[in-house]
Every structure is written in structure tokens, then in C-alpha cells.
1. With relative contact order in percent (Cα under 8 Å, 6 or more apart) computed per structure, which member of I, II shows the largest figure?
2. Can you spot which of I, II the value 4.1 was calculated from, given it is distance in nm of label points 7 Å out along Cα→Cβ at positions 115 and 203?
3. Among I, II, considering only Kirkwood radius over Cα pairs in Å, which has the greatest calculated value?
4. Starting from the value 0.25: which structure in I, II was FRET efficiency 1/(1 + (r/R0)^6) of positions 83 and 355 (r between Cβ atoms, R0 = 30 Å, to 0.05) calculated from?
5. Given that helix-only ellipticity at 222 nm (-39500 (n - 2.57) for each DSSP H run of 4 or more, over all residues; to 500), derived from a single structure, equals -24500, which label among I, II identifies that structure?
6. Who wins on FRET efficiency 1/(1 + (r/R0)^6) of positions 3 and 195 (r between Cβ atoms, R0 = 25 Å, to 0.05) among I, II, i.e. which is largest?
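Where a number appears in this text, it was derived from the coordinates with a stated rule and is not lab data. Predicted model, so just to flag it, every value in this text is computed and none were measured. Cβ atoms are built from the backbone, for glycine too; each structure is taken alone.
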Structure I
Amino acid sequence: MPQPPSLSQMFSVFGRIGLLSFGGPAAQISLMHRELVQNRPWLDEAQFLRALSFCMLLPGPEAMQLATYAGWRLRGVLGGVLAGLLFVLPGACVVAILAASYINFGTQPAVQAAFVGVKAAVLVVVLQALLALSRRSLKARAHWLLAACAFVALFVLHLPFPVVIALAALWGFFSPAAHTDQPAPAAVAVARHTTLGVVLFWGALWLAPLAVLWLLKAQFLLDLSLFFSQLAVVTFGGAYAVLAYMTQAIVSDFGWLDTRQMIDALGLAETTPGPLILVTQFVGILAGHAQGGWPMAALAGALTLWMTFVPCFLWIFAGAPYIERLSALPRLANALHAITAAVVGVILSLSLWFGLHVLFAQVTPTRFGPVPDWASLDLTAAALAALAAIMLQVLRLPLPLALAGAALMGVALQAFGPGLN
């Protein structure tokens, strides 16, 4: 058994992971595999893959939860907290700076032109995620059917996102489970009262702001915290999967932001390290600023971070001792496969919704989904999306470089010509 790393070693390695974790969960998981399995003997291949399978079953950002589990495996709860925070905080700092800049300068023509380029590039990134996930997840006819049903349920029937995910999980859990002769790995020995104590401590820590805000009668902050605490429980499939659900609630139900601001939020979140679900922090800051200026923006941003990421520690610290066994259960594996297949349909719904709002100036909501006004096609955005596709798919440029290139090209088109329209 190798000697566990010191906290200073962990700070160095997980700090580097947090600073370099661009490109979404696939790139982040690959980076962690290289740092924790290949470059140093901190985890073996089987431990890493079992932990990854379990984290994909959980709501919330699987890459952040995988980092938290790795830290727990190496140095217990303190190591898990250190690894999880280092994965989130660098991106959170960048998002706070970007949100403040967006509030101050977002209406300037050059900034708006840059956003056209960023959003066009993000459209390509979303489509890449859709293709990669579909190749990995849709292995059987039933998976294709689940993906199609999830798309129709969201885009056409407007069913709530949590209902779609819950139905997919139930279908997978109760479908015939694959049997294996291999015994499940044993759970790490832990007393039941210890697990209950972990759940009570982290659950109370997570939900404590709700009680404080209720006592203070801070209705906006309470509504914001309640919504993001609910979102933390249903964020299967990552930020791409829940963005349409977030938009419906934030734009239509609460009226905190408009559709353009939501699309801009996703575009900016793509430019930062860390989990893409940091888009919630951006939303919180903008909504808070609209309600009460900078003090409210700071409080709202901090609360969205708290309500989004504290439950990740709860899921991991309560489930970590049982990961080895739970990840090998056939019915849970079936539920995971079903959720993943449904998420393909969810991301297809997001891709279509996002693409329509990026490429068309006028999009009309109908009972069967949004319908574009074809005369309002934005040829500039279409050209920038094509350029982004070349940079990402043909030239294989890193995502930050491609985003910067698309933004600069958007500014150039705005500055040196009337645009393609």
C-alpha cells in the first residue's frame, strides 16, 4: 500500500487540475486520470473507473464529485473537501469577474459582437457533446427509443426535466438486469451511525441558509436558494441537460433573466475552468444585481455556489464507503444506462433550442416547441458557427483558443463591415 500523499502534495496536484480543467467533463476526467492514475500511483485503474461510474449515477457535476472522491480516498474527509474546493474555486473566481464585467460592459456593441462569436462556438461545443455522448451511450435499440422519447417529452410535450429523468431511471431499474458471476467488491467498513451522522451534518450544512433566509424574510434570496437546491438534486447529465429546464424556470417562472442573458451565461461559463454548472453562479449574480445592486449580486452568487456544490460533498461522503459495491449492482447500472440514454434526448432538445436562439433573431414559442422566423436568420452567427466548427473539428484547437478566435472574429465583423446580413 503506497504512502498517502501529504496535504501540500494534494494542494499542488488538485490545484493544477482545477486551474487546467477546461473543456467540460470529458476533458476534466481525462486530466484527472492522467494526474491521479498514470502520473502517480494515487488510484488504480479499477478504483478510478468504479468511482466514475458511481459519480455518473449522482446528480451534480460528475467531474467535481470524482475529484472529491479521489481526495477522500487519499486523505479522508479533509482531503475530499480540499480536492472538491480546488476543483471549483478557480472557475468560480473567473465567473465572478466575468459576471461583473458583463453587467458593466455587456451592452456595448463590441462586447455584444464578441458574444455572437462565443455563442456560435458554444453551439458547436454543444453539438460535439451530443455526438460524443450518443456514440458512447446509444448501444441498443431501447437506448435510441429512450433518447427519442426524452426529446419529445421535453421539446414537444414540455414535461418537467426531473420527471423525464426519473421515468428513465425507473425504466432502467425495472428492466431485466444483466447478471454477472463476478462478486461485487466489498464496501469499505463503516458503521451505519457514522453514515447517518455524515448525512445529517452535510444535509444541515447544505440547507442551513434556507432557514436563515426564511427567518430574515429575504424572499428573493430564499426563492433563489430553494430553486438551486432543487436543481442540485436533478442535475443528472450535467449543465447541458438542465439548461433548458433552468431557462424555463428562471426566464418564464421567476423573470430573473431573459433568454439572451441565459444564452450569454452559458457562453461565458464555457470560457472558464471547472464544472460548467458554474453557470448557476453567473445567473445568481445577474439576478441579484437586478434585484438590489452589487451587495445583492454578491450574496446571490455565493448562495448559488453553496446550494449547487455543498450537496456534492454530501453525496460523496455518504456514499464513498459503498462505491465499490454499489457501482457493481446490475440494476443500478441499468438505471445509469437509461438515464444516460435519456440525457442524449435532453441535450438534443437543448441543442435545437440553443441553435434556434443563436441563429435566428425571431423565435416564437408554440405548444409544439419554438419555431423560427426564417427571414430573421443571422448570417453572421451562421458564418461564425461554421468558423468555430473548422477550428474545433478540423484544426483541433483547444476550446479556450477557439472561443477567443470566434469572439475576435465577431468583433472584427462588427467593426469592419455591416455584417453578413
Structure II
Amino acid sequence: MDLKFKTQYLNQIRNRYFKSDKKEKSKILDELCEVAGYHRKYAIKVLSTGHITGPKASGRTKVYSDLSIFHLKRLWHLMGRMCSKKMVAAFPVWLDFYEADGFGPFVKVELLSMSHATIDRYLKKYKTQFARRKRAGTIRGSKKFQNIIPLKVFEQKNNMPGFIEADTVAHCGTSLSGKFAWSLTVTDVFSGWTSNRAFLGKNADNTLSAVISINNTLPYTVKSYNVDNGTEFLNKYFTEYFESQENVTLTRSRAYRKNDNCHVEQKNFTYVREHFGYERIEAQELVDRMNDIYINYLCPLLNFFTPQLKLLEKVRTGSRYKRKYDKAQTPYYRLMNSGALTLKQRKDLEKIYESLNPIALKKQLSQKIKEFNKLLTQYKDEKRNDIYLQIHEKYESKSAS
């Protein structure tokens, strides 16, 4: 009997074998051994292939469909790769605007029923390919202004908006020499509301202009500004400006103590580095595009539709810290529920919120970032060609002489 005939013969009697009782199975095995020349135990093994012979596997049954997991991964990217607790808080708003092939009421119900632990479990292996890195470029200010501006030691609790922390981020690439772009990040400690401005060259005039531009758009009343010890903040122009502002105090953090300005330090990545990376930016056109992205796309998306966790309690037990957080909320909802906004401020903020769509904002932001990176690459190529041309001309002049 050749192999092809044996395969056809086994396929025909396999289903009949597993539908038969014990007596009939014995007869089928006798027949197979006689026809194919198999040993009885080997015949049982061959007929068992493709069938579950043991008990059902232990463990939990599958709760969420593969389609829901697919959309979960897609939404994680679409929502800015936020953590699971923030995703759970953001889903009720974001899913009302989300549209994609295969996304329907059944998938929406499954996503809304997921806990943050379930989301972490499904995304754990998927997240491992993303990493972070850091770079800083703060120059310490003079002692004259350190004596003028009082210290503000780190305080965890603020029960109303208006207490602001400010910091700058360098877009310098691998070198801090020369003139390049900086981003100013301003964060409200209570709500997490954050605004950004980009400018070319970190001098007192540019930094102060960026601060004034942000202050004119804040939806709450400013009560205090806390800055680090960099020269962009500790200068004559900065102190004179805040002296002219009624009921606004200017304070500074301790040198080399990042926790004194921790709320804005963590925003330097989520609002700046995550979107503009660590490349060197030197052109004014690129800075203008950065401001367009900050004002019209990035900050509205993160302030109105991206929930944030707020630390309520931190207790040390032995060598470990146990942290307790409140429910994740967007900066917009924290401001609206603070009770500190005037009626006009609430109405203006609510009007802006109702005019926005988080899914559309995210897509527009991605497109703007893509266009920005393309233009940045063009500038880098042009600069590289100019350097090569200068080297070539220098070499040619030496050769001629």
C-alpha cells in the first residue's frame, strides 16, 4: 500500500472511529492493522491526530474578542500612548468620535468594560519597543536674582488653579553651542493644564515674550509662578514684569532639586520630547510651525481630552514607596469642577471644548508632525550640503595655492 492511499484511507476512517463506541473502535483498529500493517498502539496514535482526547484545558475562558484587542492597540497609538488608567477614563469621550472598519457597538461595549489591569495585560508585550532618553541645557543664574526671587520648596497639595510651574526644553541635538530653538512649558499644579511656546535663542526677551503670550490665553487667574535657576528666568526683565503684575508672586526652586518643579518636569516629555524628539532645530520657519502645533493641536488635545493621574498620598514602607492616586481626569474637567473659575471663564472654556473632536485633532496633529519632520529633514540636508561645499572650496583653494 503506497503513502497516498494510506493517507486517503486514514482520512475516511478517522471520523468514523471517533463516532463509534468501544466495540466498533476495536473492530476498526483490527481492520487498520491488517490493511496497513500498523502496530495496534501506533494505529491508535495515528487515528487520534487532530482530535482532543484529554479533558478541556484549564484556565479562564476568553472574554474579549481579537477585534477588540486590535482596536485597543490602535487606540493606544491614537490616544498618544497614554497609560491604562488614563485610557479607561478617556474611553467614554474618545469612543464617541472613533470610527474604523470593524468597530461597532459590540467592540465599544467590550472596550468600555475593560479594566486598567486588563489593558496593561494585553498591551504589555506591545509596549516594549518604545524607549525614552534625556538631555538638559540649563545655565545657572546669577546670585543677585537668586537673592531677589524667594525659594519655593516642593509642596504636593494645591486646592485651586493658578499656581504655575515653568521650565524650558532645549532642541539642540547633540550640541548646546550656537543658536537653536527652545520650548517653554507652563503647567498649572492643581489641574495639570499645560501650555507651550517655542522661540529661537534662549534670551530674556524671547522667554518673557513666550510667558506673556501664554498668560494671555490661560483660562484661569494666575496667582504664582515658580521657575528654575536658569538665566532665562533669573534676570532683570523677568523680575520687573512680575513686579508689575498685581497679586502674582514669582518664586524659584532650589538648585539641583527637580522635585521642586516636578509637575512641569514630567510635562517636558509628554508635551515636547514625545512629539519633537531630540533633533536640533535652528530655522525660524520650524519654530513658527512648532507654535502652530502647540497652540492649535497639541495643547488642546492634551488639555481637553487626555486624562491625567494626580498623586494624593505617598507613604514609605521600608525601602519602598506606596503611592495613591485619584481618579484620572482631564485638566479641563479639573478646572471646571474646581469652583475657582468665573462664569465667563467657564462659558469660554466650555465653548472651546464643544467645538473640538479628539479623533480629528489627533489625526491633524499627526499630519502636522509629519510635515514638520519632512521640513526638518530638508533643512538638515541643505545644511549638510553647505558644509560639504565649504570644505570642498577650502580644499580647492589650498590645492591651487
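1. Answer by largest value of relative contact order in percent (Cα under 8 Å, 6 or more apart): I.
2. The correct label is I.
3. Answer by largest value of Kirkwood radius over Cα pairs in Å: II.
4. Matching structure: I.
5. Attributed to the structure labelled I.
6. Structure I gives the largest value of FRET efficiency 1/(1 + (r/R0)^6) of positions 3 and 195 (r between Cβ atoms, R0 = 25 Å, to 0.05) among I, II.
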